[in-house]
Structure I
Amino acid sequence: MALNGVTRTRSVQADVNTYDFGALEAPSFCLLDVDLYRPVRSVLEALYDRLPSGAIIVVDDCKDGVAFDGALQAYREVIGLHGLPERIVHGKLGVIEKP
């Protein structure tokens, strides 16, 4: 991120199964690159209600027909629960924007 002039960010590399998402300040942006259904679903549930209006979560690997397609399933379930539109960009990035 620093190489591209992106500042005011913090990158967190962690095991999503053990990370304490409650310890984070309300994030305005999250890039989630996990691939597997259960961890993606767990993170989306842990973060969505904490997001301020206008915040964005991008879920990588939301693509049909790949070996690890759990990210797409979790993404679709969570946007369905919140009545949000499906928005897949660049063929594989699922975007969630909190109204």
Structure II
Amino acid sequence: MSERPIFLVTNHHTDASGAPPAVDDSEPNRYLGYFENEHGEQAIFVYDRTRRAGTLWLGDAGWERPHAVAEGAVAGVVLGATERAWLAACWKAATLA
């Protein structure tokens, strides 16, 4: 098995957005999702199947402020239509029984 990454992306936000999270697949039983909209704004979703908890990071909302995701929705953040559709798809993929 190769240890080479299969997907690598750089931070497109300014330093004012804070340091992006370092997300990798070294922890078992997690779903990882990445999104970039037409403006280059980035989002990362991680669902921990063991804890049954989702977390969303948004570069344009400040990388260092994670947002809890419950039932495929996130409170306290306004998402565009494409971001909501992506998050719903991630939630569905991560929580299929």
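We did not get these values from a lab; they are worked out from the coordinates using the rules stated. A quick note: this is a predicted structure, and the numbers were derived from the prediction, not measured. Cβ atoms are built from the backbone, for glycine too; each structure is taken alone.
A value of -5000 was derived for helix-only ellipticity at 222 nm (-39500 (n - 2.57) for each DSSP H run of 4 or more, over all residues; to 500); which structure in I, II was it taken from?
Working: I: -7500; II: -5000.
Comparing all candidates, it corresponds to II.
Please state which of the structures I, II yields 2.2 when distance in nm of label points 7 Å out along Cα→Cβ at positions 51 and 83 is computed from it.
On the way: I: 1.6; II: 2.2.
Computing distance in nm of label points 7 Å out along Cα→Cβ at positions 51 and 83 on every structure in I, II gives 2.2 only for II.
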Can you tell which of I, II yields 27 when relative contact order in percent (Cα under 8 Å, 6 or more apart) is derived from it?
I
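Quick one: distance in nm of label points 7 Å out along Cα→Cβ at positions 3 and 43 came out at 2.1 when computed from one of I, II, so which one is it? Please report the intermediate quantities before stating the final value.
On the way: I: 2.1; II: 3.4.
Computing distance in nm of label points 7 Å out along Cα→Cβ at positions 3 and 43 on every structure in I, II gives 2.1 only for I.
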